[in-house]
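Some structures to go through are shown next.
Each reported figure results from applying straightforward, stated rules to the coordinates on display, with no laboratory input. Note that the structure is a prediction, hence the values are computed from the model and not measured. Cβ atoms are built from the backbone, for glycine too; each structure is taken alone.
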Structure 1
Amino acid sequence: MDIEKKKWEVLCTAEKLDDIAKKLGQKISEDYKDKNLLIVSILKGSLFFTSDLSKNIKPVTKIDFMMTSSYGDGEINLGKVKILKDIDYDLNGYDVLIVDDILDTGITMEFLIKHLGEKNPNSLKTCVLFNKQERRKVDLKADYIGMEIEDKFLVGYGLDFKDRYRNIPYVFCVLDEDR
């Protein structure tokens, strides 16, 4: 796919993304008011979302990062998750919130829940900016969802195409893709 030649439309403006981060941040703040919160941001896609979300979470929190790969160089989830960078903290005593850009097939998130759950956190929940339910391959639902979306290829605000366009301050969807 040559994204430069495709038709696209804005799915989520910078203002809408800011509103989502504020609303989710408020809800997470209420739910974690008396908890020892550790956010685990899944790189690279959730970088901007985690930044904006965490600014809206009131309890003092720690943030750590993981990087996984399941797509290789393409756009199709290969079904096998590889950890490129694991967390740095011992999870004992923490209530962990995994933050990711999109819940698509669920394969990566299922892997992360299992992997981090084996590290004995007090609790483990998930937060995603976008939920693409119709592509789900495992029985999984995020605890916090910014926006339900149809099966569209998304780019911008951390979501990439061939590791480019992450810095676009809004999210657009490619309309005439070949998948």
Structure 2
Amino acid sequence: MLSPVRLVSEAAELAARRHNGMARKGRGHEPYINHLAEVANLLATATDGADAELVAAGWLHDAIEDTDTTREELAQKFSDRVASLVDECTDDMSLSKPERRRRQVLDAPKKSAGARLIKIADKISNIGARVHSDPTAEERDDLVDYTDWAEQVVAGCRGGNSWLDTTFDDMVLTARTSL
């Protein structure tokens, strides 16, 4: 088993390599790795750095969904728990976007405690990326749509970490008052 620092560091390095060249929606199409770093940092802050596997999974939460990374590879390189957390956070990309969204809402309360924390951190980061000054009508509509849906997902994830719950609520308030 890797030491906690190596586990997080190697997860960050793999995430950077696998997501190399990908751009994020919102925030001027910044590098996608910024999103992964933000999610991992939210998880590290929420747990006061006490759960390296959770933080590593935060770095890797989109690796199976967006790259050729496999659950088996993550289990071998990191741990079964890291692989399971990432797998729980992976959408079935063969489904339509509305169906993936519907399933996230329905499945949120059934997820493990760690996967629910990752989902909240992911939604905080994604809403924040959509908030900026002088949005177009399309950007405003996207922010409203995404925030409304994220609130439904997070409703099924709450209760595991009060700081993350409050941070999500604050981000929703920021999004709503930016419109």
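Brief remarks follow.
- Label whose coordinates, when relative contact order in percent (Cα under 8 Å, 6 or more apart) is calculated, return 26 (choices 1, 2): 1
- Structure responsible for 4.2, with distance in nm of label points 7 Å out along Cα→Cβ at positions 18 and 90 calculated and labels 1, 2 on offer: 1
- Origin of the value 74, where percent of Cα pairs over 11 Å apart, for residues 66-105 alone was derived from one of 1, 2: 1
- Structures 1, 2, by mean count of other Cβ atoms within 10 Å over residues 50-57: label with the highest value: 2
- Structure from which 3.4 was derived, distance in nm of label points 7 Å out along Cα→Cβ at positions 10 and 170, options 1, 2: 2
- At a computed -6500 (helix-only ellipticity at 222 nm (-39500 (n - 2.57) for each DSSP H run of 4 or more, over all residues; to 500)), which of 1, 2: 1
- Ranking 1, 2 by distance in nm of label points 7 Å out along Cα→Cβ at positions 58 and 98, the structure that comes out highest: 2
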